[in-house]
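Every number in this text was worked out from the coordinates using simple rules, so none of it is lab data. Model, not experiment: these values are computed from the prediction. Cβ atoms are built from the backbone, for glycine too; each structure is taken alone.
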Structure I
Amino acid sequence: MENNINKAFAEVYDILMHLGPELKNKVSTKFIEVIKTNRDIRI
């Protein structure tokens, strides 16, 4: 189960990295850090 969550975090992180600066600035930096830390980097 944890692996699926990490894969989902990786996908969310990818989406966040493709946002324009105007939208990305509306997302909490703490949220981005949690997603980045827990993502599956093998994807």
Structure II
Amino acid sequence: MEMTVNVAGQVSQIKLGVLKALWPLFETIINSIQSLEDMSLSI
């Protein structure tokens, strides 16, 4: 069974206020930093 998702439609449904507009970017940066830290600990 194949499933399709309208990503553009889903993203357009998300309503963020002006102060919350950069939260996804901050979350991405934090996740990247944590991933680098985890990688350095496993070496």
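Tabulated values for the structure
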quantity: Among I, II, which structure scores highest (criterion: percent of Cα pairs over 14 Å apart); calculated: II
quantity: Source structure (of I, II) for distance in nm of label points 7 Å out along Cα→Cβ at positions 6 and 30, computed value 3.2; calculated: II
quantity: With helix-only ellipticity at 222 nm (-39500 (n - 2.57) for each DSSP H run of 4 or more, over all residues; to 500) derived as -20500, matching label from I, II; calculated: I
